[in-house]
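Take a look at the structures listed below.
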Structure 1
Amino acid sequence: MGKVAIVGAGLVGSLWARMLGNRGHEVVVYERRPDPRKGPLHGGRSINLALSDRGWKALERAGVAERVRDIALPIRGRRMHAVDGTRTFQPYGMEGQCIYSVARAGLNRILVEAAESLPNVSFEFDHRCHGYTLAEDHVVLHLEHQGEALNLEVDRIFGTDGAFSAVRGRMMRNDRFDFEQRYLPHGYKEVPMMPGADGDFQMEADGLHIWPRGTFMLMALPNPDKTFTCTLFGPYEGPEGLNHLTNDAAVQAFFEKHFPDVMPLLPNLLDDWNAHPVSSLVMTRCFPWNDGSRVALMGDSAHAIVPFYGQGMNSGMEDCTVLDALLEADDSWDQIMARYTELRKPAGDAILELALQNYIEMRDLTGDPGFLQQKKLEARLQQKHPDRWLPLYSQVTFSHTPYHEALARGRQQQKAMETIMEAPEQWNHFEDDLWMDAVLRELESLHAADA
């Protein structure tokens, strides 16, 4: 089966180790950080994760889904908080559809232990990658452990070592390798919301709570221990920039002005605020995702995105699903790796764009009356014509449509909806369903024109 090295023991790396282990490969996972199961966490992001259909498919394929269900909390939709205290609920999809909130550390532990339970999979922590060297019939992985250099011959390397990947760093020296990195001009900071006096959640636990405020927002996702992880996303600079929140008085005034309803639920706000750093949001794109038949990138190593569609983890897990399916064909590794890049590169670019768009939607539009009306109309359209209309969010979250196909279809749907949203009086202000045929005809026309 061959000897495989995976660089990075995060979510994608440990899941991929399990999949390869299931196929009989001898797998060693190398991670630069200490074992996350021993002692405190060392670096890395802690934003709660939103697990949806693409992720569940990968977990089921690897045989670990049932273990994950024990730590996953169902989230049925967005719970919106206006400044004046008005609250609204926006369901994510059809009745019974939901995403799931999972804590990164707990999920990572499950995946590492599931992979490590196989006799042909092992993990080596405190091993820093310094690149690789291709040879004719193998590849040499260059590592450092406790100050000692290690050079290991393996058949294949998979880089799952995150947005600042050392494996990708070596690839960047290849001729005609394209790479782009940029930062969102916004950062984030987290504060926990502890359980109430009765030991229960202080807010509804079935929703992603959002306080949209134009150029910034607060959001909160529930955890199994009855806490919420609250995250403030905002610009680094500007009138409401994070750069102004440098002392207790400024933080207190900011939250009292913009999030008055959450203040009683965060009695330790100032201590928690001071204990957590402001973190940045980086995006990367590259091409190709493979170096011949010997090396490939997966997850954030290939396509780091911002977290606003809840698809960062799911897209990385889908990398595993796609590559695992390619292994079922009786193809050469050259063909498998080339096909993997061909299939996943357009999807990676598309979900980056979708995530950026969704940040604007969550931050700016979720309280806009026109936006909310369109969402309700689309839900009605889907209810009546489920075979002809699937909203963009549902395509991304509750289907396995490739991201780039969903993005293209979503643009067509938006154009079709605009034709009736601009003239509500022509359609009896949508009191009946006559407008639906016009939207569907326009959608079919746009689809035919783009075919």
Structure 2
Amino acid sequence: MPTKPEPTKPEPTSAVGVASPPLAEREVLMDVRDLEVHYALQGSSLGRMFGGGGSVVRAVDGVSFQLHQGEVLGLVGESGSGKTTLGRALLGLVRPTGGSIHYRDNDLGELSERRLRPLRRKLQMVFQDPSAALNPSMDIETAVGDPLRIHKLANGRAERRAMVVRALEAVGLAPVERFLTKYPSDLSGGQKQRAVMARAVILDPELLVADEPISMLDMSVRAKILELMLELKSRLDLTYVYITHDLATAKFFCDRVAIMYLGRVVEIGPTEEIFAAPKHPYTKALLRAIPEPDPSSTVPRDLPRGEIPDAAAPPLGCSFHPRCPAAFDRCGWESRDLRTLLEEHWLGLDEETYAAERDVVGNLDELARPGHRAVLRPGRGKAPEDVRALLERVRSADPDEPLWRGVRSIEVEGDGVVVDFHDGEDPRLRLADGVDVACHLY
């Protein structure tokens, strides 16, 4: 599947120019197991303090992977998929609700702030917006050298300036004398991001979490920043977690890619495998959405419908099933999906037909409660048989609608119509042709 002009990606090498060992043979730098980061929405203040007492947003919901020394792992997904929260959790900036993050011999989630602080030298972050990441009242020398002051790594101003000069030279801000006394407002977007990267590498870290580091930059600057990051990786033996919504840059930059959806990894594997033979329907949709530099090409019409669901009330079964064109009975169809289907059906009707059909069904609020058994009550003056007839008309109007594959039966019971769905299953990551995918199709 064409996605963009194929880049020439050099073979990975170490800082001394020797070919790096295969990924599986490299040391495991970080081991993440069943990681959860939940945020309380309501309840008492005491309940929120201890992570209970109300509904929660499952920003990260059971993520597991290993990060190897010298690897570039891409986290890809739509806004709201949990990429940034996961990246911040890896650095101890967000406390996990459950699971573990083992860096070397340390479980970051169990460490106090005092014990975590020395490790921050080895775990750094490059933020999305360089203008917000730099203090506007600090000149570049002060801003880049501030981590040295915090961690007490420089003996005197002269040594600190020498280390700042080396860091600025490493990121291409040369001649250095031109930049030391400048303020962030004096720099371009690309120069500010280079300064942010200089501040990150000045502590000699092992891991850099780069949160969409080029999304705020001009197109002409993006490739240069990515090339700089690859150069720093080779020279400083860095490991990257690269957070992005742009699969095109992930293809150029990453060794492995993890596709995230609603707080979970739905597919993870080598970049070449993900692009050559994507498995999960969501991955396929993301790849189809990559724009082609061809004026004759058009936007695909089979992109996922709707928006990413509410993480506080995720769908039953597979979280992608309401938007998935390949969903079937095991995927977790439920009452909320039926309400969405009816409302979308009515949107396509003229006013008179809509009014006639809407009067057949009573209040739809009962369908807002998730469950595999939906009850529809008739409207005033209507009978349950009228409701069933309406559902059959909706079904015949679009028999290929995936929801109908999940319907076990539609029966009149008492004063209503019961739509019984097959029980859904929550898919877990399974190995399929070289990648791990969470989908019932595999």
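All of the numbers you see were taken from the coordinates with simple rules; none came from a lab. On a predicted model such as this, the values are computed, not experimentally measured, just so you know. Cβ atoms are built from the backbone, for glycine too; each structure is taken alone.
Starting from the value 27.2, 87: which structure in 1, 2 was Rg and Dmax of the Cα atoms in Å, for residues 152-415 alone calculated from? Corresponding structure: 2.
Hey, mean projected area of the Cα convex hull in nm² derived from one of 1, 2 reads 26.6; which structure?
On the way: 1: 24.1; 2: 26.6.
Clearly, the read-out refers to 2.
Looking at distance in nm of label points 7 Å out along Cα→Cβ at positions 88 and 240 for structures 1, 2, the greatest value goes to 2. Looking across 1, 2, the calculation of mean count of other Cβ atoms within 10 Å over residues 256-263 that yields 25.0 traces back to 2.
Of the structures labelled 1, 2, one was used to calculate mean count of other Cβ atoms within 10 Å over residues 320-327, giving 21.5. Name it.
Values: 1: 18.5; 2: 21.5.
Considering all the candidates, the number was obtained from 2.
Matching task: -8500 is the computed value of helix-only ellipticity at 222 nm (-39500 (n - 2.57) for each DSSP H run of 4 or more, over all residues; to 500). Pick the structure from 1, 2. Each step should come with its number before you reach the end.
Details: 1: -11500; 2: -8500.
Here the read-out was taken from 2.
Which structure, out of 1, 2, was distance in nm of label points 7 Å out along Cα→Cβ at positions 104 and 408 derived from, given a value of 5.4? Corresponding structure: 2.
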